[in-house]
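Laboratory data are not the source of any read-out in this text; all were calculated from the coordinates shown. Not measured: the values here are computed from a predicted model. Cβ atoms are built from the backbone, for glycine too; each structure is taken alone.
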Structure P
Amino acid sequence: MFDTSSELAIQARSGKTKVEIAMRWPTDEEWAERHRNRKIVIRNLGRGMSETDVDSTEADLKLYQAARLNGSPDLTAAEASMVVKVIERADVSDVVIDGEEATVTLQVLGGTVTHRLQLPTPDQVLKMQRAASRLVSSSQRNASQMRAYLDPTAALWDQCQGRSEDYKGAVPSLHKDAAIRAVVEQINIEMSASDDEKFF
């Protein structure tokens, strides 16, 4: 049972020393701010190729400082980022689409959770995708900076009647984001497979 009200106890490294970290689960608003403040740079490499560089260290440090408890030690931005990566874990292990509903299994901090939701419509997906990222700037060096938003994906999970019995209290927006993105990706995979079959 994932409980956002529980205190998190994490072992981390500060320099070369192992330290004990105590944190609360960040609020949805704090996760959303961290998401917005990550530096996402997309570089055009030519010939249709690009690479994406995501730097969240400063945003992670701010999140850690807001959520740490019980005199947990000061960390550098890189150390704080390693801690945040541990608690934000939401790895998709399975997606099953059955009729108009999807079931998503996530591996999260402390165990496994399952989400069930209605499939989003193409119009809902397009609206979410347009709202979930925005171009901030574009330089002359074939690079663009993007900003990502957590609220649109969490809102779509709600619109799709998302639910789970594996949480004590509300489902965190971070997990809603992972679940809805997994469903959209699975829909795209199934559509691509269907199109490919037409040619064989």
Structure Q
Amino acid sequence: MFYKVELKDHIRVAPRFFGLDVKESVLKSVRLKYDGMVDPELGFVIVVTQVNTVGEGIIIPGDGASYYDTTFDVITFKPELQEVVSGRVKDIADFGAFLTMGPVDGMIHIGQTMDDFVSFAKDKVLTGRDSKRILKVGDTCRARIIAVSFKDVTNPKIGLTMRQLGLGKSEWIEEEEKPKVEKKPERKEKSEKKGK
């Protein structure tokens, strides 16, 4: 889920930004530090949107930079368990598919792509044996987050499933939502002949 969060930090402004307005130099410094950051509590920091307050600057002896107590707003993406997300298939491997959900990719294990026996083809296509459904790179899909791990913040892991009702490739979902019309057997009318 995307969040707008206000943070407070002691921001170091390098001397190369001293010629700029204080608020602008602090904004550039905050963006250098926070844009693209991955944090277990915040999730994925997408962008620093604005600086709200800038305190009085201090200079620490031996360091040419100045430091400011600053509050600022960031937009983050924090994946939540059981959250339904939409994305596009970025890549397919023999063990599953990778779904791009905006700022991050999640992995759908081959057994979680559809409720069927799934086979992998070398042209990066997953095919369901009985349903004949095909999943390929570029397909738009809806999935549910079933695992989130920030153990390694340089490579966080997000596990997804598409086996539940209302999930999967867009075309599959449309097929499921169509009302099923049962065909009734046709009745043959008997023609009556009247004798004269």
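Summary table below
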quantity: Read-out distance in nm of label points 7 Å out along Cα→Cβ at positions 6 and 30, computed value 1.7, structure in P, Q; calculated: P
quantity: Mean projected area of the Cα convex hull in nm² - highest-scoring structure of P, Q; calculated: Q
quantity: FRET efficiency 1/(1 + (r/R0)^6) of positions 142 and 158 (r between Cβ atoms, R0 = 25 Å, to 0.05) - highest-scoring structure of P, Q; calculated: Q
quantity: Structure from which 2.6 was derived, distance in nm of label points 7 Å out along Cα→Cβ at positions 38 and 86, options P, Q; calculated: Q
quantity: Among P, Q, which structure scores highest (criterion: FRET efficiency 1/(1 + (r/R0)^6) of positions 110 and 174 (r between Cβ atoms, R0 = 25 Å, to 0.05)); calculated: P
quantity: Highest-scoring label, criterion being FRET efficiency 1/(1 + (r/R0)^6) of positions 22 and 150 (r between Cβ atoms, R0 = 30 Å, to 0.05), among P, Q; calculated: P
quantity: Among P, Q, which structure scores highest (criterion: distance in nm of label points 7 Å out along Cα→Cβ at positions 126 and 166); calculated: P
quantity: Given 17 for relative contact order in percent (Cα under 8 Å, 6 or more apart), calculated: source structure among P, Q; calculated: Q
quantity: For helix-only ellipticity at 222 nm (-39500 (n - 2.57) for each DSSP H run of 4 or more, over all residues; to 500) computed as -12000, the structure of P, Q it came from; calculated: P
